[in-house]
Structure 1
Amino acid sequence: MDRWFKSTSFYKQYVDRYFIKRYMTRWEKIRINLIADFFIILSVVMIDILFIRIIMITLGLVKHYYFIYHIKTIKPEEIAFVMDK
């Protein structure tokens, strides 16, 4: 399973580059956040346990904080320059 996931284009495009160089483009950040937010909101709507809803909302807020302040944002045209370093 691990070998399969690492061979997918999603892994190579987003995860691998992030773990190697610690950056993402603005579009990559937005795309990943929108997908994750969709599932977090879906979970909050479908689950009737208040404690779990609070945890899910907190998780979403922490995720946004991490993406904004801890993952470097670069422009798409800078990718080739950064990969050469």
Structure 2
Amino acid sequence: MPLEFLYFLILQVEIEELQHQFDSDLVDDVKQPLVYARNFLEFCSFQALQVVTIRPDYLSDKEFRRLMFDMMLAWEVPGVGNQVL
């Protein structure tokens, strides 16, 4: 399942809306081309983590564990110019 779809399921917000929030709410330093993908990924991950960890059983949720794994992989290779792990 694509990471952006998981963010949509958790946050109930379209990825374009998350990108708009990121672009309008954060300072320009985090939106530079070389760091944009990584910082946007971290922004989305943080938003999703805030919602998911409110649930008392979040650690037993298989989808949550998969999301965490996917987040870690995406954080390692956020840009299209990076080599695949």
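If we compute distance in nm of label points 7 Å out along Cα→Cβ at positions 59 and 75 for structures 1, 2, which one ends up with the highest value?
Values: 1: 3.7; 2: 1.8.
The structure with the largest value is 1.
Have a look at 1, 2 and say which one yields 14.6 for Kirkwood radius over Cα pairs in Å, as calculated.
Working: 1: 14.6; 2: 13.6.
Source structure: 1.
If relative contact order in percent (Cα under 8 Å, 6 or more apart) computes to 32, which of 1, 2 did it come from?
Details: 1: 37; 2: 32.
Structure of origin is 2.
When mean projected area of the Cα convex hull in nm², for residues 11-50 alone is compared over structures 1, 2, which one is greatest?
On the way: 1: 3.7; 2: 2.7.
Structure 1 gives the largest value of mean projected area of the Cα convex hull in nm², for residues 11-50 alone among 1, 2.
Any read-out appearing in this document is the output of simple, stated calculations on the displayed coordinates, not a laboratory observation. Keep in mind that this is a model prediction, so the values were computed, not measured. Cβ atoms are built from the backbone, for glycine too; each structure is taken alone.
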